Structures are given as C-alpha cells and as structure tokens.
Structure 1
Amino acid sequence: MTRRSIGIVMNGVTGRMGYRQHLVRSILAIREQGGLALADGTVLWPEPILVGRNEAKLRAIAERHALTEWSTDLAAALARHDVQVYFDAQVTSERVQGIEAAIAAGRHVYTEKPLAEELAEALRLARLAEEAGVRHGIVQDKLFLPGLRKLRRLVEGGFFGRILSVRGEFGYWVFEGDWQQAQRPSWNYRAEDGGGVILDMFAHWRYVLDEIIAPVRSVQCLGAVHIPERVDEDGKPYDCTADDAAYGIFELEGGIVAQINSSWATRVFRDELVEFQVDGTEGSAVAGLRRCRVQHRATTPKPVWNPDLPATEDFRAQWQEVPDNADFGNGFRVQWEAFLRHVAEDGPFPWDFYAGARGVQLAELGLRSWREGRRLDVPELAR
C-alpha cells in the first residue's frame, strides 16, 4: 500500500478549538488510524506543521504529541516545498492576512469561520482563491454532528409534513474572569478584535438553516452587551465592546419562521448546549449536538392548561428517541477528511469560501438590523 504525505500548515493550534478539535481530534486522529485511505488504494498521511506567535506554547504542544515541525514564521512555513494545505484557526481579526498569504503561496486553504469580519472581504478572498486555482473550504462542523444529521434525515424523509417553525437555543454562562476564570478568550468580547456572538454564531445558523431546513430570506436581530466589563487573561479589567447575546428572527423560504437565541450570559436548563425544535404539520423534533427526539402527529397528546393544579404529565417522556443507525464520528474530523479528499482526489466539497461568505453576510445583516431596529432582506450572493 502506497503512503502519500500531505503537508498542512496549521495556524492557531494554541487556541482551544484549533488544538482540541482540529489538531488532536482530527489530524492526529487520522494519523492514529493509519492515515486516510483514498479511492485508488493510496493512504494519505497528514504531516502537520504547527504555526503561531507563542514559541513556548508551540514547543509544548509539539513535544506532547511527538511532533517535530513547528514555527513562528508563517511565511517560511508556507514556502516549504512539502506544504500543500493551509489551515487557519486564528482570532478572527488575523484571519484574512493569513489566508491571503497562503493563497499567494499557491496553497489550498481550509479555515475556521467566520471567513472574515466583513462580507466584502469574504467575497474578495473567495475570488482570490478562484483566480489562484487553489481549493478552498470553510469549517461548517454542525452539519456533521449526530443530532443535526438525524434532523436532516427527518427533513429529507418528509417526517414533518409542512415545516412551520424552528426554535433554537444556544449558549451558556461564560464567567466574567474575576472570581472564576473565563472559558472563552477575552478577544471574544472586543469588537475591535473581531469578537461578538453575532459574528461568531450567525455564520453557524446560516448554514444550519440553509442546508437542513430552508434558505434564509430575511433577518431581524436584537443584540445586547449584558456583561459590560470582564477580566482578561492577565487579571486586568476591560470594557466589553462586542455583543455577548443575540436574539434573532429569521424568515426562511416557504414562510418558515426561525427564532434563535444565542448567549454567553445564560445558564443552561436543557439537555445540550444547543437545541433546535422543528415543528411541522405532521410532527415535531428536538435536536441537539448528539440527540434527536420526535413526536409524531399520531402520538401527540392533548394537554390541558390548568394553572390551579400541578402538572401531572411527563412531557419529555412523550417523545421518542431517533436511533443513530450509523457511526457518525467526530464532526470536525469528518469534514477534515472530506476536504483532504477534495484536495487529493477531487472529492466533492460544497462548503467553499462562498458558503463562508454567506455566513458573514448574515452576521453583517444581523448587526445592521440591530443598529437600525428593522427587518432586513437577505439577498442572493453572486459568485
């Protein structure tokens, strides 16, 4: 069996997502399974080159995983003859510059979302990549999570009849950093550094709604800065200039109404950190990251509202679990494998920079809707 190496510059692996999901649970997991088998029998072997600004952190990660290739010099890493792919998991404000350098070096590019802070920049990157003839892809991990794959299966199977509405709840309490350490980096709460829940999460909601339910046609958004001051990684207080919560209403094709709350200032009282309830004429479903439960029209009970008596029904017990019926695997790794096949053997990969631009578009319109206090149409993007 022939083994073929593919060099991957991974920029931003000292961050939480870059390290856990992309390096450890995707690239290193592919190596642990013996590489990625291609259709012609060749085994593709990822060779990660770790890049970042903190030499000590890079060295520590490399030593922990017996890796030898790391650098604080992005230009030198991109210039290596054995590099074919550039991956970006940096802070949002640094992403465009890194991707531009990779495209100029003729490297295929796979990146975390959002692709850019502004739609014009996202479209410019997409056109630059096309003109350079390099493959380009955006992380859209939630499409590959078990709960949402089950939900998609229900939609494609016609389970809901006519879909009426979607209700989404996402978020958790991010500690302010004073008496307990924050779970998210401080840049997330500074607009000048590309922070904000709208820019971060609306890119997710765009592809979830577009690809699983129906295309988004309009948005009305109310943002908030619920926690005006936090404490950074060095113990210094700072003013929060980016939104930490967003309350969005989206009209989808066919008159479907979606409501999604996104917040880093809420405490969790649900089964998973994100859940979507889809209601249709024939049935309903509640899907999270892993689980999906349904209630069909034929088994829908008839509850009676009586505020004078305690509820006696166990409402959750009236729903049925949707079985896995497949081995889903880690969602990030599944998409990594698809992108590597796209590069190595021209496998299908529809989640390109234009898909990333659509996410940026919805975030940009959401922020504008908040500023102007009105509903905005979401126009089609020309390629």
Structure 2
Amino acid sequence: MASAAMHKLLHPHRSREENHPGQQNPASSHERQDSAGMERVREEEKHNLMQWEEQKHPLAPGQIQNQEQKHVGYSSEALRQEDFELIKTLGTGTFARVWLVRVKNVNNGDENKVFALKILRKTDVIRLKQVEHVRNERNVLASVAGHPFITTMVASFQDYDSLYMLLDYCPGGEVFSYLRRARRFNEPTSQFYAAEIVLILEFLHEQQGVAYRDLKPENILIDAEGHLKLVDFGFAKKVENRETYTLCGTPEYLAPEVIRNTGHGTAVDWWAFGILVYEFLVGQPPFWDQNPMKIYEQIVEGKVRFPSAMSEDARSLISGLCTVDTSKRLGNIQGGAGTVKAHPWFRQIDWEALYYRKVGGPIVPHLRGPADTRNFDEYEPEPANREKYTKEMSDKWDEHFRDF
C-alpha cells in the first residue's frame, strides 16, 4: 500500500498563485519534482512486485480484511502498461484481453517472475454497458486479495483509454480442460477441489457479503502446485443480505430463483456448487439440453437424476445443495458454509491444513517453468482499428473509473 511519503509523492501540493513576469515559474519546478517523485514510486513498486512473487503466501481471513496492512489489491498511480513486456495472450473476452507479462528491466534471475495482466478498453466497457460490472470486479478482487484459492489482484491502474488489473499467473490452465481429458474426476479428486471451493464461498459470503454468480469449471484455474484459483469476478456483487435481480451466469449453472427473476442472493452460489460437484463426478452437469429454455425448465423443476455408481454421501450433498427452496438449501440454512463443511462427504478433509495449502493437489501440472503457457489456447492478435476513447467520453466516464 502507498505509504504517507508515497502519498505525498503521488499528490504533491500545487501552488495556485499566478506568476509575475520575470519570476521563475514555480509550476515547472513542481512538475519536475512530480515527475521525479512519480518515477521513484514507480521503480519502488516494480521492485515490490519482484519481492511479492517470492513472498506470496495465504493470508488468514482477518489479514485479508485489513486493506491497510496487506501489500496486494491496491490502486497504483505510478504503474503503466509500458512497465510490462507483453509475452502472450492467455484469454480474450468481449471487452478484455488477458496477457502473460513480465516486468521490464528486471535483475538477472527475475525473468521468470511473470503475471497475468487483464486489459480492458474503456470504449468497449462503456459500449457494452459493463461499467458497473468492471467496477464491481475490481473492488471485489481488491477486498479478497490474499485468499489462497482466489486469483490475487496484486494491483490495478489505468491510462487514458484502458483499465488494467495485474493478477497472479496460474500456469495450469482451466479445470475444465482437465475434466474433459479425464471425462470425470474420481471421488477423492472431486472432494479436494470441492473443499477448496467451499472455503472460497465461505469467505466470499460470510466475510465479504459477495455473491460470485458465475461458478463453473471454465472459471477455475489450477496453479503450479495443483491448487485451485477462482478467476473472472465480472458478475461478482456485494449483496450482503439484500436481493438482486440481474440475470447473469451460465445456463446449466443458473439457480431457479435467477430464472424466475424472484430476486437472489448468495444462495445461488451453493446451487451452482452442487451442479459443479455433480459435473466433477459425472463429467457433465445434471440439467442439459441443446435448447437453453429446456435447461431452464429442468432447473426450475429441480429433479436431479443420479447415476447408480454415485456414492450415497455424494447424492446427499448434491441433493442438499440443488434444492429449489432457498430456505432449505445447504449452505444457505442456519450455520451457513459450516453445514456444508460438516457434511459426511467431506469427512476426510482437514479444513485448516487445506486452507493453508499444506495438502498437496491431486493434479500437479507438468510445466517447463513459471512462464510456461502450454495449458492455454492460441488467440488471434488484437484488431488494429479500435474505437478511440474521445474527450467527450473521458469527460463523461472518467469519474466512474476513479477506483482504478
């Protein structure tokens, strides 16, 4: 976080007095000081990025909550895109592109300290009416930075036409890819991954009041040690005890209350978690059809059909989670996530050891090194002629992006 000294460097006092002819212009002197000060801050931040890569470790829930003491999740006024070498595109969306990057001009031995840099063009964010989602994503990621199983937003920053989120890099790629290759996960593997997700949802719901709202295998990455990292917080929203009505998510994972538009809260994540556990064990979600409307009909009906080979404990857990009545849904009833953690299907899990990453992951990716990208697809280069961010847009929208 920016120290008091750094704050002064970033926000120096400017003289408002007019200069008389013949006097030295104090503004130019201030500008030189500003520039030198900002350069010092910038170099210090780049140095700290290299240190963080060596020191990163899970923070206790109380430490994550303390924004002043943790050194991640901050908004930087010094970092710029040109501080990073763009190595390869890791993913693209309708208004964002994620790059594998390394900090430029680093010391020997630091070349393998890489990050993921999410770049969002302001024009696209505005055109696609995603301003509120992007702000939610940035602010939620800042508040949860340091959790062992959520992608760490180390810093965010912006320039005239783009927004940036600097994230830790997960070289293992998507859980979805491993699941498709394996067809289904065995019960111990499914239990391990499911347990890490329980710890994520417990923290988001009970410490942050946040509904994630897009739980699916494509949004879960595997890191170098074989642990999960939840990514893409574009639909995440701080709801606390209120209900929200935005229709968002992926058809097979939508909860009945989202489809009915009766208002929803964090309970939607426990429904999606039940669908996810089913997909881990079976290889496909329980509600499926080529026609999304048919999927919605099946979800609202809420009848899960289990294969005969599935264990009784697994059926019991999924049935408790995929309950149409939210007042009876496991995870949403009194006791919250504790009721899920206490379920017999998780009887082998040591929750504290798991949280602090003392238990090895069941699938450890084979990697050539920290910057290996073999688990990510190839993407087309960015289109050359992009819509410009105009002064009119800047005047209207820059206030909305001040959090960055």
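Please treat every number below as a calculation from the coordinates, not as lab data. Predicted model only: the values in this text are computed from it and were never measured. Cβ atoms are built from the backbone, for glycine too; each structure is taken alone.
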Highest-scoring structure on FRET efficiency 1/(1 + (r/R0)^6) of positions 205 and 229 (r between Cβ atoms, R0 = 25 Å, to 0.05) (candidates 1, 2) is 2
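Comparing relative contact order in percent (Cα under 8 Å, 6 or more apart) across structures 1, 2, which is largest? Walk me through the numbers on the way to the answer.
On the way: 1: 20; 2: 16.
Structure 1 gives the largest value of relative contact order in percent (Cα under 8 Å, 6 or more apart) among 1, 2.
Out of 1, 2, which structure matches -10500 when helix-only ellipticity at 222 nm (-39500 (n - 2.57) for each DSSP H run of 4 or more, over all residues; to 500) is calculated? Display every interim value, and only then the final one.
Values: 1: -8500; 2: -10500.
Of the options listed, only 2 reproduces it.
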Comparing percent of Cα pairs over 20 Å apart, for residues 45-148 alone across structures 1, 2, the largest value goes to 2
Computing mean projected area of the Cα convex hull in nm² for each of 1, 2, the value 23.3 comes from structure 2
With mean count of other Cβ atoms within 10 Å over residues 101-108 computed for every candidate in 1, 2, 14.2 is reproduced by structure 2
